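Laboratory data are not the source of any read-out in this text; all were calculated from the coordinates shown. All values reported here derive from a predicted model rather than from experimental measurement. Cβ atoms are built from the backbone, for glycine too; each structure is taken alone.
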Structure P
Amino acid sequence: MKLGVCYYPEHWPEEMWPADARRMAELGLSRVRIGEFCWSRIEPEPGHYVWDWLDRSVEVLHKAGLGIIMGTPTATPPKWLVDRMPDMIALDEQGRPRGFGSRRHYCFSHKGYAAECDRIVAAMAARYGNHPAIVAWQTDNEYGCHDTAVSFSNAACDAFRHWLAAKYKDIAGLNSAWGNVFWSMEYRTFAEVDLPNLTVTEANPAHWLDFRRFSSDQVVAFNRRQVDILRTASPGRDLIHNYMGFFTQFDHHAVAADLDVASWDSYPLGFLEQFWFTDAEKLRYARQGHPDIAAFHHDLYRGLHPNGRWSVMEQQPGPVNWARYNPAPLSGMVRLWTLEAMAHGAEMVSYFRWRQLPFAQEQMHAGLLRPDSSDDVATDEVRQASAEIAALAGEAGEPIKQVALVFDYQSDWVTDIQPQGQSFRALRQAFEYYSALRQLGLNVDIVPPGRSLDGYAMAVIPCMPIIPDGLVEQLSAFKGQVLIGPRSGSKTADFAIPAGLPPGPLQGMLPIKVNRVESLRPGLVATLGDGSIRQWMEHIESDLVAEMTTDGGVGVCYRNNNLRYLGACIDLANLQAVFSRMADEAGLSVLALHQDIRLRRNGNLVFAFNYGREAVAAPLISGAELLVGSLIIPAAGVAIWRMA
């Protein structure tokens, strides 16, 4: 695994560049990402290119032996371009402009802006595409960040109407699919269809779902234009995009189909603070991040490509600037996060950023160096991780296949559009299933529907309201143990309740019928032995005998041969009990791990990570040689064994 860093030569005096490059190499870094925000420096006036400074920075980095990942600068169009075509900016859901003055101020549907992107990308590729320093290209930066994957502009509205016409052919087909007879919502032509925002109350969920599909397709098309230019002008280089944490506004699988490597930007402390975790979890893991945040995304993005190629493009090295609260990582966590990425098969971990910037919006975001160029806290941890990675060269292999967790982005769109209960999300359901499995010491891979399940002992579908074509046949042929979670099969592709009631197409495998659903507010629970059902509960008809029932006798989990359907959100202990039974039936061993310890098996190596603030005894790994760490794993510590 290679180590890298994000660097912005345009931010620093040119006389600093050689020393920076030398120090990067001495630290064990071999990759550097540049260029993704420098459009105004490359083209300060329309059509007037200034390359000399970027040429020199490329040469300085190349001379130090650093391979360059060149970013296309399309996430930050310059002011003169916005002024020339002011309608290129996106509008938010309230119709307000997403204006100039920060970043991502463009609409994916604007044809004029797309042409300008073609031009600047082609110019960069022509100049640097065959330079020996360039090892890869990053397209744009963090598609959709700041909720910009969806736009409610005139350009988006026009493009959406054309998208609908291509899909439905005639307006009667759209009216039928959306159920527009309800509330007199029928249209006469596609030109009458507006975007689903600014309605008096809830807009038609089928309208929203098609708009989400359309918006995702616009991101895919925008990315593909850059890919086509770069593949022609810079052959042999990897094409990469950097995705984000807990972000689902577009279908990442569809974007990844045009790329070579998936990458993501890992900020475990910020994500813990910003998302659904409890106050107790936020306090316990404030300086470490929840033990499954980084790993979940490692496996999510490793699953974007069938060959499993993925990297971390931005790794948090210290406090960030954008969360509600921004504590510093516990000593040792930057090393832990680095080695955990290695355990999940990363090709690279790149730290954001090289030097903390003393000005502008990110001046409070830590780097590997302080603004005065002295080493910050994380630098020694990177140095240690670099030495350990070098010592383990050749030891790691492919992550061991045990459990496949099946996730698609459309499922999160459906539950976001019509949650039927505050905070219910398919993404959160997937994370909680993933976390429960990991706490049993199991290896979990996250795969899209349709990906081969060969080699897995278990398959888990946490929540999939719309069952894609072919999935029923695939699961029917799968010999391992299968668990399907609540709301799966509950909607048709047109966002309607199936004619035969949920779980729709799954009834061919599971003779059950969901005849009522309840969403439960906090404190309103159904007891389940020593545990409970929270948030979501389905009432199921079936001739099968329930494998799990509430204390009131309501069936919760039903089994038919190797298939189970779980129709409720149940507590962790009961969920782990179900997974443990499945693992035993599948021939997998589970472990009673400490709540702060996580394991990952990669080739002949077993990694253990302590996300706690106290030292913890390592789990017993029989027949293994300890290579890194000790049998008492300190806080933020790592232990690595080689299996016999």
Structure Q
Amino acid sequence: MIDFSKQQEGKKIGLNTTITLGMKPVVPSIEENPEMTREVIEEEKAFRRGVLSVRDIIAPSALKVDATNLRLGDKFLRTIFVISYPRYISVGWFAPIINLNVTFDVAMFFYPVKSTIILKQLRDKVGALEAQIVSDAEKGAARDPLRETALRDIEYLRDALTQGTEKFFQFALYLTLYADNLEDLDRLSDQAEDVFGSRLVYSRRVYYQSEQGFNSTLPLGDDELYITFNMNSSPIASSFPFISSELTSDRGILYGINRHNNSLILFDRFSLQNANSVVFATSGAGKSYAIKLEILRSLMLGTDVIVIDPEYEYKHLAEAVGGTYINISLSSENRINPFDLPRSIGGEAKAKDIIRSAVITLKGLVRLMLGNLSYDEDSIVDRALLETYAKKDITPDSDLSKIEVPIMADLEQILDGMEGGNDLALRLRKFTEGTFAGLLNNQTNVEMTNQLVCFSVRDLEDELRPIAIYTIVNYIWNIVRSEMKKRILVIDEAWWMMQHEDSAKFIFALVKRCRKYYLGVTTITQDVNDFLTSPYGQAIVNNSSLQILLKQSPAAIDLIQKTFMLTEGEKYLLLECGVGEGIFFAGNKHVAMKAVASYTEDQLITSDPRQLMELEEAKKEFEEAQQQATA
């Protein structure tokens, strides 16, 4: 039998085994039985052939070497090597290659060269160049800018090498690409060469050296190609692949901490081509927290902020900073009239253009209220809106600073008296006399004179929310056009507006035009699929220079990756990051971000119900203590 417990007794066979008979092991002698030794060796060989090693696990099933590529199992590989660099090369030029969303290996080899050898060669080269320049001058030939530039570069390099501020190397850079088939491999090779070429870095594909190229990019430190380029240390350092972008500027607000290098993300959104931003995250990922932090810090720099709040999340912040909180509901005393007009638009817009724009916006609102309109009904509503304004003496010749705008009941009366408008008037009546009469059928009585103004729509029914948000945004847009100031408009849960084409189109038009009025629009949503599958949602993203992606759900991550062209690493970062963590995009740069707040800021902007209850209890205790002290 095979006994694994008594390894000290008997002769070992294979791994930790002994031959025993009964309880007493029998140890055969080599002299007595030489055939036993050969038998043991053969058994050992057979046993080792059946043992699985790590090398067997990671090794491919087959290897085929072709002239221009190498097939490793079911993968195709090709190595690209760099042969030449431009005179100047910027830091981070290699980042576009590193950020390609493909599988590849990169190998860099640095061969130091003694400064004494290089200085001697540079001295000889300087002598030859100077002699040629003097010879050309004596012959009266035109000056050669290439020789003069080369001479200056060599002299600078000689000084740097002599002073020890630079070192000299021979530098080799190889890139091995992986693909599932030859067509994809050719496409990836073209893409990589195009990126190299855009930086004036010239590269070549291996030819009859596929195996050597693959071996050179394995993590073995073995350079079998040895295709180098002479470079000093500064340009070599610019090729370092593991860099992280920094978004630290002289002015702006603190958005968070760069998770790659712990630098501060200080940024002024108004310094970009537009000040719009989009925020995508799952519920509870900290999107409202991050935006409230931005609002608080923007207020400190004098920026006016307007918020459309669907869930009372900004009420505590508004109270803390002395802002205005306006609740819009059927039972609220706050009213907004959708027929309001901007009093002036920079002094250049004519009254007829303002009225025409208002009619177009109101037609979108009517479609939200009544549903889709036929072509005949659309024409009737268009004419009815013009006559409704005309009923209040608002015409292209009117002075818009001295007018009284109509209300929804006036439109109903006009429709009721028009041929073909009776059915529309009947459908509109629930907004003037019926259940929804308290929402849109009154003159505006709210003010926006405070630095922070929040509009709440929490107490509205789901059916009325898109209508109310549309009306509020239109009112804000009129105020923005009437007086130019540095403002930020925050639309939380913007996917409500993406559900209807008219409201989505209106938000897109606002995002596209707001730059001219010093306004930045922030759209926040947790329903990424509904937002991005809308053509207007995608257009809003394209017209937003600032984008913040926090933790994403697995159901939305593929669409997010496609929209923002994320790498696989960035994709998994968004799936696994914590609250307040994500990726911050600003123009062409993006960094991994973590929103951080001081203790005082956290107490002002928190949305945690437990913290809010503790704050309310502390507030009550303070008020009771004050009353007792007064008594």
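Structure above, values below:
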{"quantity": "Answer label among P, Q for the case where FRET efficiency 1/(1 + (r/R0)^6) of positions 221 and 405 (r between Cβ atoms, R0 = 25 Å, to 0.05), calculated from the coordinates, equals 0.00", "calculated": "Q"}
{"quantity": "Comparison of P, Q - label where mean count of other Cβ atoms within 10 Å over residues 157-164 is highest", "calculated": "P"}
{"quantity": "Structure responsible for 0.95, with FRET efficiency 1/(1 + (r/R0)^6) of positions 253 and 285 (r between Cβ atoms, R0 = 35 Å, to 0.05) calculated and labels P, Q on offer", "calculated": "Q"}
{"quantity": "Test item: mean count of other Cβ atoms within 10 Å over residues 77-84 calculated as 20.4, pick one of P, Q", "calculated": "Q"}
{"quantity": "If Rg/Rh (Cα atoms, Kirkwood Rh), for residues 173-236 alone is computed and equals 0.98, the structure in P, Q", "calculated": "Q"}
{"quantity": "Source structure (of P, Q) for relative contact order in percent (Cα under 8 Å, 6 or more apart), computed value 15", "calculated": "Q"}
{"quantity": "Which entry (P, Q) yields the derived value 36.7, 127 for Rg and Dmax of the Cα atoms in Å", "calculated": "Q"}
{"quantity": "Structure responsible for -13000, with helix-only ellipticity at 222 nm (-39500 (n - 2.57) for each DSSP H run of 4 or more, over all residues; to 500) calculated and labels P, Q on offer", "calculated": "Q"}
{"quantity": "If percent of Cα pairs over 19 Å apart, for residues 397-540 alone is computed and equals 54, the structure in P, Q", "calculated": "P"}
{"quantity": "Source structure (of P, Q) for Rg/Rh (Cα atoms, Kirkwood Rh), for residues 277-572 alone, computed value 0.98", "calculated": "Q"}
